[in-house]
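Peer 1: Once you scroll down, you'll see the structures, which are given as structure tokens.
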Structure P
Amino acid sequence: MSTSTRQRDALHASLIRHIRQFIAGAILFNQKVAEETGLSLTDMQCMNVLDLLGPSTPGKLAECTGLTTGGVTVMLDRLEKAGFVKRAPNPADRRSVLVSVNPRQLKKINAHYERIELQTVAVFSGLPEDELRAADGFLARLNAIRHTSTPSG
């Protein structure tokens with residue numbers, strides 16, 4: 001094995017280790033925020049998905065979260081009862097509903113992320129544009145992989 005192959009393999013291993021550390025830290029931080037806001041981790045991530053997507057159908061939420069449609073219904077029942085989401089008739093399909101977040105509740109959740117978001121923006125501001133574009137493309141490709149993978153395969 002050549003030196004450059006060994007160096008590349010070591011770089012790959014380092015990247016994987018950093019990604020795993022980032023994911024573990026994010027999950028643990030999100031769990032803490034969920035507990036502080038009275039939500040389960042799954043319910044809070046549903047709020048995050050809805051924030052990213054905007055008003056969505058329960059079917060779209062099932063697709064984006066990997067939950068069953070029945071699981072999404074149960075989760076939405078909990079979130080609606082607690083005032084975190086609202087269901088409304090879907091103007092594009094009278095057989096379905098659109099789920100949207102309660103902006104006041106979302107603001108309470110997002111307050112927990114303000115400090116880390118400011119720190120992240122500070123890191124971004126210190127990077128040249130070509131590195132930001134490379135990081136953006138890298139993360140987009142990783143997100144695309146996640147949509148085609150399952151935990152068991």
Structure Q
Amino acid sequence: MQSIAVIATKAFIALAVAVSLATQVVLIPELARETAQQYPGADGLRWPGILGCVAIVACIQVGLVCVWRLLTLVSSRRVFSPSAYGWVRALIAASAAATVLVVAAFFVLSAAHALAPGVLLILTLAGLAGAGITLLLVVMNGLLHQAAQLEQDLDGVV
């Protein structure tokens with residue numbers, strides 16, 4: 001049963017990476033063009049906006065790769081090995097970086113008065129969600145360390 005869940009999750013991750021690549025190549029530049037037309041005063045933010053959005057999506061892609069690697073460790077029953085710690089730390093870093101980029105986008109767009117109410121709501125929710133996910137990952141990292149220690153202790157007893 002666990003292997004089916006791992007395979008299904010990996011399939012979802014592969015699909016998410018493909019969609020995110022299309023987003024980086026097609027959707028983000030098109031949205032930037034439309035936004036520059038709607039807010040002519042913010043045209044100078046077009047390329048920084050594209051780069052920022054591509055960077056946020058890249059952070060998500062890094063997170064997806066980390067989850068893929070952790071799933072591989074789960075399926076090989078090595079999730080409590082020291083190699084898992086690096087992937088979890090990278091996942092935390094990617095989540096934190098994406099959150100910082102979203103918050104920075106919020107402030108830059110607010111200062112340029114190029115923030116539609118819908119975008120304001122999306123950026124606010126994305127910032128809060130990113131902070132929550134990052135904090136959750138930090139807690140999960142602590143739990144991983146405790147579980148690994150318990151496994152080592154049990155191996156010593158047996």
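Readers should treat all values here as calculations from the given coordinates under stated rules, not as data from a laboratory. The structure presented is a predicted model; accordingly, all values stated were derived computationally and were not measured. Cβ atoms are built from the backbone, for glycine too; each structure is taken alone.
Peer 1: In terms of FRET efficiency 1/(1 + (r/R0)^6) of positions 78 and 118 (r between Cβ atoms, R0 = 35 Å, to 0.05), which of structures P, Q is highest? Before the final figure, lay out the partial values.
Peer 2: On the way: P: 0.65; Q: 0.20.
Across P, Q, FRET efficiency 1/(1 + (r/R0)^6) of positions 78 and 118 (r between Cβ atoms, R0 = 35 Å, to 0.05) peaks for P.
Peer 1: By the measure Rg/Rh (Cα atoms, Kirkwood Rh), tell me the structure among P, Q with the highest figure.
Peer 2: Values: P: 1.05; Q: 1.09.
Largest value of Rg/Rh (Cα atoms, Kirkwood Rh): Q.
Peer 1: Right, here's the next one. Who wins on FRET efficiency 1/(1 + (r/R0)^6) of positions 22 and 54 (r between Cβ atoms, R0 = 25 Å, to 0.05) among P, Q, i.e. which is largest?
Peer 2: Values: P: 0.45; Q: 1.00.
The maximum falls on structure Q.
Peer 1: Here helix-only ellipticity at 222 nm (-39500 (n - 2.57) for each DSSP H run of 4 or more, over all residues; to 500) was calculated and came to -30000; which of the structures P, Q was it taken from? Numbers along the way, then the final one.
Peer 2: Details: P: -24000; Q: -30000.
The structure behind it is Q.
Peer 1: Separate question: Taking relative contact order in percent (Cα under 8 Å, 6 or more apart) for each of P, Q, which is largest? All intermediate terms of the calculation are to be shown ahead of the outcome.
Peer 2: On the way: P: 16; Q: 23.
Top value of relative contact order in percent (Cα under 8 Å, 6 or more apart) goes to structure Q.
Peer 1: Quick one: distance in nm of label points 7 Å out along Cα→Cβ at positions 6 and 102 came out at 6.0 when computed from one of P, Q, so which one is it?
Peer 2: Working: P: 6.0; Q: 3.0.
It traces back to P.
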